[in-house]
Structures are given as structure tokens and as C-alpha cells.
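**Q** The data blocks that follow each hold one structure.
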Structure P
Amino acid sequence: MMGSELLSFMRQYLKNPRTAGALLPSSKYVAQRMMEKIDFENARYLMEYSPGTGAFTGYLLKARKKETVVLLFESNREFCELLQKKFGHEPNLHIIHDSAKAIGQYMEKHNIPWIDYAVSSVPLTHISVHEATSLLHQSKKHLIQGGRFVSLQYSLTKQGLFQAYFKKIEITREMRNLPPAYVMCCSCSR
């Protein structure tokens, strides 16, 4: 990560720690744990919520097939502009300056019938229960049967909320991150 990106991330955290979630971007180790949950060979539609400076985005774009469509939802304008500069040239990538609450609207706009995988860095412990339930509800609603919601969390205090939407949840802990993180892989079965 370039120094300017790190400074941008830290500045955004200091402005609004509830949305950034952590002082530093996620480590490559967390990114690898998140990506190992995705079957890139068969994924046609990927979503990423709150990509920040693109710690996971680079891995998603490198591992996906070129025809796989990726939607990034970033509500922070500065991060959105940074993502556009870094990845705007990528085919089948849509960088959206909006919250993940609007998933359905953008899926319709881009002719996306379902989500195979949703990757999220949204810190559910830092947002309201209403916002968290909306995110989980929208994700489950649009995930295909067998799809996965892969979430980075720094605490398991909202694990019960995940369980209300997803029956199967695998949790792994990654200590090589500051702070240490949990990767929650939630399977969608109806």
C-alpha cells in the first residue's frame, strides 16, 4: 500500500471511526482468508461492501474471471475516488458511491440477477442494529442458493445477528492483523 493511501485511510478513520472500523487497512493475511472462501472459477457476480482503499478489491479483481461482474459499494467519497483511480480501468467493474442498502437498485441497473459472493468490511459492531439488519437482509435476499456472505469483523458481539439470517457460519480468526480480526463465512441456504 502506498503511503498516501495509508494516510487517507487513517484520516478517514479519525474523521469517522464508526465507518472505517479500524485505524489501519486490513492485512494481506486477512485478505487471503477472505478470498479463500470464494470459488472464483464459478463466480459470475461479486459484491464488495465498504472496500475502503481496496485491500480486498485488488485480490478480487486479480482472482476473478474477466467476465465476472464486480460491484463495489463505498459510501465514503474520498475512498470512492481513490478506488476509481486505482481500479476504474478494470472491465466489468462498477464502483458505486452509495451504501449497500441500495443493492437491489444497482443490481437491476446493471442487469445482475443474483450475487454469488458478497465480501464485506462493514464493521457491524460500529453501526446501528437497523443498519446491520438491513445489510444482512439485503445480502441474503440477493445471494443465490449456495452463495456466501464473507464478512470481516473485529468482534463477535453481533454473531447472533448473523445467525438470524444465515444458518451455517464458519468463523476463523486472523491474528496477523491490527487489530486481530474474525472472518465470518456465512452460507446462504433457504
Structure Q
Amino acid sequence: MATTGAETQHGSTNAVIEIPADEHSVGTFPPFDGTTYPSQLLWLAITFGLLYWIMSKVALPRLSGILEDRRDRIAGDIAEANRLNEESNAAIAAYEQALAEARNNAHKIAQETREKLKADVDRRRAETEKGLAEKLSQAEARIAEVKAAALGNVSEIATETTSSLVEALIGKAPTATELNKAVDSAMK
């Protein structure tokens, strides 16, 4: 029977009582037991080899496949992004070119419209000026006629008015020759 090192003394006699140890508490901790080192090293080598084989044949190929798939997907995404970027740049360039052409066409149409409107305005102005010139010449002719008629009547009116004035002032009417002489000299 093995003892655990726990000894008790009872009574007056100095007797040592031994407590029996169970089978699991006997000995040293197995990993630190020098007699089991060779078997521990053997199992360590077997376990390491088995884990190494599993990792190299199963886990690492799966991981490398996953990494390669990710790398391929990233490269594909980058290539697609570059392609879409080039397409968008081409679309932007086409849009800007179409916009520039539209601006040029708009300017050209605006210029043509301005020229047409200016020509139309000039034509209407010329027609209006021609009509006004005709009306002005007609008005001037009418004025000349009225003036000539008025001037023809002026001498007669002047003669009558002068005769009335002289008669009212002097009391005696002048003779027709004196009156015509005075009016003619005043009208020149």
C-alpha cells in the first residue's frame, strides 16, 4: 500500500496510520514522466505527420483555390471596371462632341435666322421708306398746289385788305394802280 504522505497520530501511542492512495493519484504527471518520453515523441511525430499530410493534401489546396478564385474575381472585376470606365469615357466624349455639334448648329441656325430677319426688316424698311417717300412727294406736291393757290389769292386778299385799311385810315380808297404797285413792291 502506498502512502500519500499524510500521516496522523492518534492517542498516546505514536503510531503512524497510512491512508491508502487511489490508483490515479499514484506517480508523477504523465507528460513529465521520463519513462513515457519515447512513446510521447512517437505519437507527436505520428500526429504531426498526420496533420501535416491533412493540411498539405486537403486544407492548403482548398485555401489556395479560394485565394486563386478571389484573385481571379478581383482581376476580372478590375478588368470589367476598366472596360466600363473606357466605355463611359467614350460615351462622355461622344456626348461632348454631339453637344459641341449641337451648339454649332444652334449658332448657325441663329445666325441664319438673324440674317433672314435682318433681310426681312431691311426689305420692309425699304418698302416703308419708298411708301413714305411717295407720300412725302405727294404731300409736297399738294402743299405746292395749296401754296400756289394761296399765293395766287394772297395778292388779291392783300389788295383788298390794303384797300380796306387805307380807306379806314385816310377815309378815302386808293386807286387800283396805286394799290397794285404797293402790293407788288411789298410781295417782292
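**Q** Suppose you compute FRET efficiency 1/(1 + (r/R0)^6) of positions 104 and 128 (r between Cβ atoms, R0 = 35 Å, to 0.05) for every structure in P, Q: which one lands on 0.50?
**A** Label of the source structure: Q.
**Q** Compute mean count of other Cβ atoms within 10 Å over residues 144-151 for each of P, Q and report the one that scores greatest.
**A** P
**Q** Once relative contact order in percent (Cα under 8 Å, 6 or more apart) is calculated for every structure in P, Q, which label goes with the largest value?
**A** Across P, Q, relative contact order in percent (Cα under 8 Å, 6 or more apart) peaks for P.
**Q** Now, a different point. Hey, helix-only ellipticity at 222 nm (-39500 (n - 2.57) for each DSSP H run of 4 or more, over all residues; to 500) derived from one of P, Q reads -28000; which structure?
**A** Q
**Q** Here Kirkwood radius over Cα pairs in Å has been calculated and equals 16.4, so which of P, Q was it run on?
**A** Only structure P yields this read-out.
Read the figures in this text as sums done on the coordinates, not as results from a lab. Nothing here was measured: the structure is a model prediction, and the numbers come from that model. Cβ atoms are built from the backbone, for glycine too; each structure is taken alone.
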